[in-house]
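In structure tokens below, several structures.
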Structure P
């Protein structure tokens with residue numbers, strides 16, 4: 001059984017739920033660049049939808065919509081899906097660091113611990129997507145050793161570019 005608490009030695013890792021909507025909203029609201037590239041706005045309903053959204057052929061048991069907290073302060077959020085799209089792969093559907101925590105390598109620290117934890121749990125790859133044109137996101141993932149797969153997927157209002165990391 002995957003234990004989310006093992007994802008960080010520094011932050012409390014919690015499964016986010018309806019009671020966390022306001023703090024998630026605040027974190028997302030203060031990160032407008034992401035939503036500009038999505039051609040969307042932050043909304044509490046979109047957060048609720050994200051909490052239960054699943055890719056095809058996956059189970060809710062493999063979805064971890066989690067928060068990284070420093071005391072009660074929400075530092076970062078992540079939508080992590082295990083065993084997708086393959087059994088030995090984890091998929092990051094969303095990773096966002098709170099504005100006041102950006103530029104301090106906290107996001108990279110969280111990702112480095114995620115990589116180590118997934119490796120210990122016998123995962124071999126991590127996949128994610130970033131929105132075409134979002135250089136801030138692309139550069140963050142590149143800095144964390146992810147590489148473009150060459151796959152682009154057109155979604156309603158934007159194009160997603162897939163990235164992968166072999167661990």
Structure Q
């Protein structure tokens with residue numbers, strides 16, 4: 001078994017599809033699981049219901065409002081570069097969510113998760129659209145959409161299992 005070089009990874013489009021599909025699975029997992037975790041967070045952080053709503057709102061507002069801008073940034077700075085930065089930022093923001101000491105830090109980390117998620121999803125889907133044409137593009141986007149749906153469905157279930 002040989003080790004793949006960076007050039008081989010770049011030439012084989014399956015690695016890019018896999019990376020974007022993993023992101024398309026992780027992002028909705030994150031925002032659907034956050035809503036399930038709110039009651040447990042209420043006990044841990046002793047926050048008011050309006051403050052706890054920001055656990056979900058911070059992610060959704062930053063993600064939704066920056067998705068279009070992230071597409072422009074991907075065009076300007078490169079789809080692959082923004083995808084890698086967005087994916088790495090999402091992982092780091094997720095670690096910050098896990099390590100948050102108070103509700104304010106948690107809300108800030110969730111907002112950063114949304115920013116990174118917008119960068120990763122916009123640039124990843126743009127990269128796939130550029131790489132594939134015709135029927136292959138349709139299959140790749142169907143796969144990405146399926147992964148997004150699976151993430152939405154599994155998020156509450158996995159959050160419930162982790163919190164139980």
Structure R
């Protein structure tokens with residue numbers, strides 16, 4: 001992710017919005033979407049679900065995801081297109097999971113994902129879906145996408161976590 005185009009404070013707000021599912025796309029206005037397509041897509045899906053007027057940004061993000069084609073981009077594009085009403089829903093089950101935690105588990109190995117709660121736990125402490133170790137792409141956004149692609153392969157789509 002290119003910090004010079006976004007800045008740490010703006011990235012922190014974007015991460016928080018995506019994590020909480022607030023759908024406040026104001027932070028995306030006037031900024032390049034390409035370095036943050038995975039975060040932007042999640043924010044825009046939430047914004048569309050909340051009835052916010054984010055359609056132009058969502059269409060731009062959808063185009064960016066379709067063009068870029070990194071792991072996880074097609075899965076997020078499908079979710080975004082379904083939220084826009086231009087494609088059918090994916091049929092993937094919602095799971096409240098932190099994609100950053102899944103990506104870290106993929107990097108570290110020996111972790112499992114609780115398919116009911118979305119928690120990533122050490123394999124020796126819990127049962128669940130084994131998270132495969134693997135080489136992840138460079139960059140936070142690409143790692144998030146790789147985690148999304150693996151999750152979709154298990155039949156799930158990430159949704160925001162709540163208490």
Comparison of P, Q, R - label where mean count of other Cβ atoms within 10 Å over residues 58-65 is highest: R
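If distance in nm of label points 7 Å out along Cα→Cβ at positions 50 and 74 is calculated from each of P, Q, R, which structure is the one that comes out at 3.1?
Corresponding structure: R.
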Among P, Q, R, structure where helix-only ellipticity at 222 nm (-39500 (n - 2.57) for each DSSP H run of 4 or more, over all residues; to 500) as derived comes to -15000: R
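So semi-axes √(5λ) of the Cα gyration tensor in Å, computed for just one structure, reads 21, 20, 17; which one of P, Q, R is that?
Details: P: 21, 20, 17; Q: 31, 16, 15; R: 25, 17, 14.
This value belongs to structure P.
Work out which structure the value 2.2 belongs to, where distance in nm of label points 7 Å out along Cα→Cβ at positions 90 and 114 was derived from one of P, Q, R. Numbers along the way, then the final one.
Details: P: 0.8; Q: 1.6; R: 2.2.
It traces back to R.
Match the computed value 2.7 of distance in nm of label points 7 Å out along Cα→Cβ at positions 122 and 154 to one of the structures P, Q, R, and report its label. Don't skip to the answer; put the middle values down first.
Numbers: P: 4.1; Q: 2.7; R: 1.9.
It was calculated from structure Q.
Coordinate-derived values only; no laboratory data. What you see is a predicted model; the values in this text were computed from it and never measured. Cβ atoms are built from the backbone, for glycine too; each structure is taken alone.
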